[in-house]
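Okay, got some structures for you below.
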Structure I
Amino acid sequence: MDLALAVALAAAIDCGSSWSCFERAEAHAQPATVTRSVSSGSGSGTTALELRLTPISPSTATLGVSVASAPGQHETCTFQTPALEGLLEDVDTMGTVSIEAFVTADSCQGTLLPNFTQMKAKAALSPEEQAMPTGFENCGFSLGCLVRAGEQQHPAIAWNAVTFSLFGLDISAVSLLRTSDFGNGDVTLYVKTIKNDVTLDPSLIAQMRSQHMSSTQIAQAQARAEQNAHASVGNDGTCRFHVAALEALLRRWYEGNFSSDDWSTAESCHGKMFSGQQR
């Protein structure tokens, strides 16, 4: 009997809220379900998600996700096994599910990630952008991996693909994050903007129209926002953190919480990215 038929005949294991049960099921290519929380972003609490694992072959599986209180909000993604195992390990490390982490899926269909195709395209890096210096752990797009490496004081590199709103702007960006120089409870974080796209949020456009701004003026504001975003590509900087402070920051980013005060917990920052706010 092949795996696909065996899975079709097998009843899914109900893991309740036990993540270790869900990970064991994945390791043994068994279908399973689990309930887990996901951050709603911006500190607005969490939402319960129901996840369903369905192995397809020894190398691929689907992960279905639905909002427990609104089953109509759902997503089904197909993963290669290493990418799925990385996502599950990150949930174990971070304690919650990050929808942004699904960027490592091969494909997704549903209503939770309507911009998956664009998000996947944004996260596609050139060989030059993926260049790895020697002596660093390659964490890919895993902030959980970066946290685990930090706990072991191992230098590591990760890429962070994010989509969020701030000050009336919808921002989609990819940054390189590199940790090194551990010592005395501190760590150095190097960060570089790889990609950056900005559009005016619909609510901001509505506000501009209510202030009787013309379509031409709104288009000019959009063009300025795009120009500033593209000008930031390549900007980089270095910050020195207490290891615990950096871990807390990475956890907030993983949960989709971003703020203009993100760098305030660093002991010091310098570089073009922090021009005008170096300390």
Structure II
Amino acid sequence: MASKKPNSLGSGKETLALSIRIILSFYLLAQPLTVFGEQILLLSGFKQGFDYTEYDTDGEFLNSEKGFIHGVQGGVYSELSEHWELRIDGQYARGTVEYDGQLQNGTPFVSQTHETVYGFNGRVRYYLFKPKKLWMELGWGADVWYRDIQGRGNINDLYEVYRWRHGLAGIGVKLDDGVNQFEAGARLQANYNSTMVIDLSDLGYGKPKLDLGSRNGYQLDTAYLRKVNNWFGLRAYYQYRTWVWGKSNTELVSGPGSNLLIYEPYSESYMHFFGLGVSYFWD
């Protein structure tokens, strides 16, 4: 029997609605600040290359999840002054990828994993010179990942939820001739308050929570935007994100007839985002 999904996590539709409300809430909060220059509202669809791998303490391969999922992204960019800009983004993605791993006894196990990932971040950018070309920025964000590994035969589903926050610090360049706009940037991503909850309730072990610690990653991105007219534009972008999580703490959980020691092994994540969208401009 498959592991039950925690009711408190909500359905995919509820999660998408929550993500949209978060973006709109930040947009409304930003309105009192949008008094200087151009404001941009963005909406994009994207394809995400998903690549996640776990290793044991000796560096040996344990399992991987690879494939493509699809999502939507929304954002508001607001010029606050001649040099300062506020950027708020949110995104939601879901899909099914291939799972290649093994059981606890070492038996190979191949299946699929249903992935749902969403998050948001806010960034404050400072342009070093006039006209605006080189920039530095600081930001903060939060992410949630629902991982539902599908069972086969007498092997149960395994359902896990990851949550983490991250700080951002980046540099980049922006080129704008009034019609065509090109951006490229690099950011350090410092993850913290990273946790994972595993649902073992069907086996009688509850839903233990593990601490994944604080680890760093980085982001690389580039975007091209073309203004069709004074209020509408088309946008294409690519972003690469990578980070690692170290081995978690070990948790002793009690269940029917025995105790279990559980932990989350070391893992590496490599994510590619390919997006196309539209932009709306106003002053």
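Each of structures I, II was scored by relative contact order in percent (Cα under 8 Å, 6 or more apart); the highest score is held by II. When distance in nm of label points 7 Å out along Cα→Cβ at positions 130 and 218 is computed across structures I, II, the figure 3.3 traces back to II.
Taking distance in nm of label points 7 Å out along Cα→Cβ at positions 226 and 258 as the criterion, the largest value within structures I, II is that of II.
Each of I, II could give helix-only ellipticity at 222 nm (-39500 (n - 2.57) for each DSSP H run of 4 or more, over all residues; to 500), but the derived value -9000 comes from I. Who wins on mean count of other Cβ atoms within 10 Å over residues 50-57 among I, II, i.e. which is largest? Result for mean count of other Cβ atoms within 10 Å over residues 50-57 over I, II: largest is I.
When FRET efficiency 1/(1 + (r/R0)^6) of positions 154 and 170 (r between Cβ atoms, R0 = 35 Å, to 0.05) is computed for each of I, II, which one produces 0.15? Traced to structure II. Mean count of other Cβ atoms within 10 Å over residues 58-65 computed as 16.5: which structure among I, II? Among I, II, the structure yielding 16.5 for mean count of other Cβ atoms within 10 Å over residues 58-65 is I.
We did not get these values from a lab; they are worked out from the coordinates using the rules stated. Keep in mind that this is a model prediction, so the values were computed, not measured. Cβ atoms are built from the backbone, for glycine too; each structure is taken alone.
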